[in-house]
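Quick note: the coordinates plus some simple rules give every number you see, no bench work behind them. Given the structure is predicted, the values throughout are model-derived calculations rather than measurements. Cβ atoms are built from the backbone, for glycine too; each structure is taken alone.
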Structure I
Amino acid sequence: MSSAFPEITLVRHGETEWSLSGRHTGRSDIPLTENGEEAARGVGPRLKGSTVAEVWSSPSQRARNTCRLAGFGEGMQVKDDLAEWDYGAYEGIKTREIHVERPGWQLFRDGCPNGEMAADVGARADRIIAAIRQLNAPLLIFSSSHFLRVLGARWLGLPPEDGARFVLDTTSISVLGYEHDLTEPVIRRWNG
């Protein structure tokens, strides 16, 4: 269902070797797999008919290439605040491996040594939301899972830690918007 208010479409990047294996991929610039490239090409037809005023992307090649392969690379604006969570010492490590040293560790609650806490990611998400509201036009954003999960939580006014409650698959499409007016932000679709 379409809204009279601007919608913000979020696209998680395509599959990478690290997303496939469950390794935390924050600032490492891992390329898309062949399957990831193919899925990224499939995003364009899924967004057919969408009107967007601007296209924003994380600086990572996985997000930028997903954007390009989906057919939205022309005019793409790279926004540093859309970068994935900085996993610091946990970059490239799987959760089960972290649990060997830190049983019960949870990213959204505990953050990462030498990396970001949920509040840090939330502050970046808040800056993106302020820019979205200033633009006040349909927007397409390409980024990574954990950042987009925090963005979804902050869009609703929830604490950044509540991003843990939202899951995103690779090349999933989600839509943020409003219900009755611009003071009522909602999630119109998630992980589609």
Structure II
Amino acid sequence: MFDVNKNRSVDIERAKEDIAITSRRIALLHLAYAETLVRELGEKKGEEVISKAIKEYGRKIGEKTREEVEKMGLTNRPENFDKGRYYGLPEFGMHDKVEEFEKDGEKREAAYGCVLAKTWKELGLDHLGRMYCYVDIAKYMSYNPNYKLQHLKAIPDGDNFCEFALRKTTKKEREDFASEENNWFYIDK
């Protein structure tokens, strides 16, 4: 196996490959659960349970990120979210390229070549894979319910890249997200 205690450095390309491997496995894990739920419960009920699981997953990330940021003496303002690195995304290996830009006076981010989306597409399961992406809404709204990280474009929806914008939430979005009964995926539309 691996000698993890061995003192060595790792080439950045090797590190990117290792993160891509982990990302593909996360994509497959999500699909395994999603396919099983849909098969066992039917499409409607299965997707409802997936929605609840993704919300819970995002809630855990958002709350832990908020705790981490607050331990640094910072508030849960959107600009501090990425300072919580322990529960964040790796900088390398999950995407081919990420860039920030401004459009219509709004800061946006584009992510190209998402490893998870590539995996779902290879398997022809974009729809079920896309449900994983709602974790972005859930983690931000759990970090600070007044904000959402919205997908304006998403590779599993047929776009060439994912485009994100951080936007304020409405009262209805906050109420629906907090409810156990309401569909909250619309918040990303």
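Some observations on this one:
- Which of I, II yields 17.3, 53 [Rg and Dmax of the Cα atoms in Å, calculated]: II
- For mean count of other Cβ atoms within 10 Å over residues 65-72 computed as 21.8, the structure of I, II it came from: I
- Given 0.60 for FRET efficiency 1/(1 + (r/R0)^6) of positions 121 and 145 (r between Cβ atoms, R0 = 35 Å, to 0.05), calculated: source structure among I, II: II
- Structures I, II were shown, and helix-only ellipticity at 222 nm (-39500 (n - 2.57) for each DSSP H run of 4 or more, over all residues; to 500) at -16000 was computed from II.
- Each of the structures I, II was assessed by relative contact order in percent (Cα under 8 Å, 6 or more apart); the largest value belongs to I.
- Value 0.95, calculated as FRET efficiency 1/(1 + (r/R0)^6) of positions 9 and 97 (r between Cβ atoms, R0 = 41 Å, to 0.05), assigned to which of I, II: II
- Distance in nm of label points 7 Å out along Cα→Cβ at positions 17 and 113 - structure with the largest value, from I, II: I
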